[in-house]
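These are the structures, in structure tokens.
Every number in this text was worked out from the coordinates using simple rules, so none of it is lab data. Not measured: the values here are computed from a predicted model. Cβ atoms are built from the backbone, for glycine too; each structure is taken alone.
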Structure P
Amino acid sequence: MKKTAVLVLLVAAMLSQAFAQYPSMVLKLGHIADPSHPYAQGAVKFSELVKQKTGGKVDIQVFASSQLGDQKTLIEGLIYGTIDMALVGTAALTQFQPQMGIFDLPFLFDDRDHAYRSLDTVGMDIGKALEPKGIKLLGYMENGIRHLTNNVREVKTPDDMKGLKIRVQTSKIFIEMMKALGASPTPMSLDELYSAMQSGTVDGQENPSAHIYTQRYYEVQKYASLTAHAYAPEPVLISMAKWKSLPAAVQKAILDSAAEAIAWQRELSAKSDQELWDKIKATGKMKVTEVNRKPFQDATAKVIEMFADSVGRDNLKKINDLRKK
């Protein structure tokens, strides 16, 4: 037997012995993405790491594709302790912590590295305010970089967006963002979106490549515009009631696993982004257009000022200070 295999077995035996005093437990983790989505894969990786680090004592069962409910239901479940863990978007959390909305603002980050630096510092500080509400933030995975699709016409400038009915999350920031671009925003949950686009209830939507591909939006959308108008993190959350009930050693294993899984998932997400766009183009069903982002950025600049007080001007400054000079 190779030395590495022996070492793995020894570590597993040591962990099993270290956690022998604790009862076996099952935790349920829900999210709304397709199982092939990068953050869905991140959730599975996290589950595997927790099981490994607890010697098999903690089994996190992952429920994808809204099996445990939409984002609102997941958050309420965390608060009331009926759901143990969840991955949800920052927009869905703003009703409980308005400053979480800062990460939904248009053109906030220079690049992924700027986003990661901001999320791992400013984002973790902001997330602490969720704890009195019944939710603990463990860190941020990545949903992706948001782009626009529609079924009416090719969008190259904000003028092309006038009158388009665009599905958005139930978020004032996204609603105002689409208004600033001349579109008509229509709040709607993700599980309703495909049929809404298919029937013409909405003309389009905005999401990262992973959702556009895994949800097969290219089947009911003719045009994609690479606007990159917002970055989408995916908070990893656990119910405070469940968290407080866990032994310190289990808490540490969960925190360590979350950090490791987040790093792994971000790398996967960044790597798969272009691959997914290539797959979308390969279907031949959706025209993908590069755009000059500056007019879109200029048109939505007022949205940042509109929400500066609610998300915290000091937080905006901290994020700005994290730019590479």
Structure Q
Amino acid sequence: MFLEYGLRCLRSIGRNALSLDIIDFMSNPISCAFFGSSENSLTVLRSLTGSGMSLKLVVSAPPRPAGRKQIISKTPVHIFAENHNIPVKTPAPLKDTTLKVLNLPELDVAIVADYAQLIPKVLLDYPKHSCLNLHPSLLPKFRGSTPGEMAILHGEKETGMTIIRMDEKFDHGPIISQFKEEIRNDDTSETLYRRLFTKGAEVLTTILPAWVEGRISPRQQDHSQATLAPRLTRDDGFIPWRIIQAAMNGETDQSEPMIGLFKFAAVSLRKKDLLSTPYPLLLERATRALYPWPGVWTKIQVKDGEKRLKILSAHLDGNRLTLDNVQLEGKQSTTFSNFQASLA
């Protein structure tokens, strides 16, 4: 897989250059800083570490409360860096952080993957060969923090990963490498991102030697074709119960907006496509697109009053939406049939 994607990215450079690049890379490791926080970021960091990259610094989000007990926890990237004796900084916010505070060594390049903070110009200009960012979409489509969610929600058949040289705007810089990836019928945003970042990490480590040698010429994005993938909030997953019932009954006419879901898509240039999508199909996509967070959820009346109900998974049965697994507030997840039986 490593060679498959590497050769695709290096076609314009020459196939015979690959083995020489890898040998030179291992004997003269590229010095790098890494910016990231999530499990997807960790996938990239592992690949860089395993490829022989000289990791000089990791920058990650500060420890934050996590889980039901809200225990202060370090990011996966932070923990990995400490375990591998890589210096870690956790500035918040990064835009107010000086080079002196970060105490940066000389760097060939900086890599950014799912970091979710704007990198200030003083940092963008610091590495000798720029800052590179892995963005999980076919830029300029779906710029922003939720490209996988938006791709699934819109019913896209494919997406991809784009590696760009960063500039001062989010997901705006010129393209260094790009590949396509099929969106499977059962993909959630979680499974889609996992594949994209795994393959993206392989491509990145393959092209880095050529990049620092100046043998890759980036191409500008067509900014007129840009679409947006806005940041999610918990409320973006809310769907009124009456609309879920309508989808379960096979009703396709969208007589009223889905509140959070349409608010989430409001800045998309393809909002009209969503407005014309039948309830059952749109909700099936939403359960996958918004999983695991914020998830599709609703409010339902039970014996103890009104409670939050999470729709964990669903599928289409003809033109009807069928709920598979749900979770009532304060309860364990269960099948929807068991949930219904508990209400009887």
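Here Cα extents along the principal axes in Å, for residues 53-148 alone was derived from just one of the structures P, Q, and that gives 41, 31, 30; the source is P. Given that relative contact order in percent (Cα under 8 Å, 6 or more apart), derived from a single structure, equals 24, which label among P, Q identifies that structure? Derived from the structure labelled P. Out of P, Q, choose the structure whose coordinates give distance in nm of label points 7 Å out along Cα→Cβ at positions 45 and 69 equal to 2.9 when calculated. This figure was derived from P.
Taking -9500 as the value of helix-only ellipticity at 222 nm (-39500 (n - 2.57) for each DSSP H run of 4 or more, over all residues; to 500) derived from one of the structures shown (P, Q), identify that structure. Value -9500 for helix-only ellipticity at 222 nm (-39500 (n - 2.57) for each DSSP H run of 4 or more, over all residues; to 500) corresponds to Q out of P, Q.
Each of P, Q could give Cα extents along the principal axes in Å, but the derived value 69, 42, 33 comes from Q.
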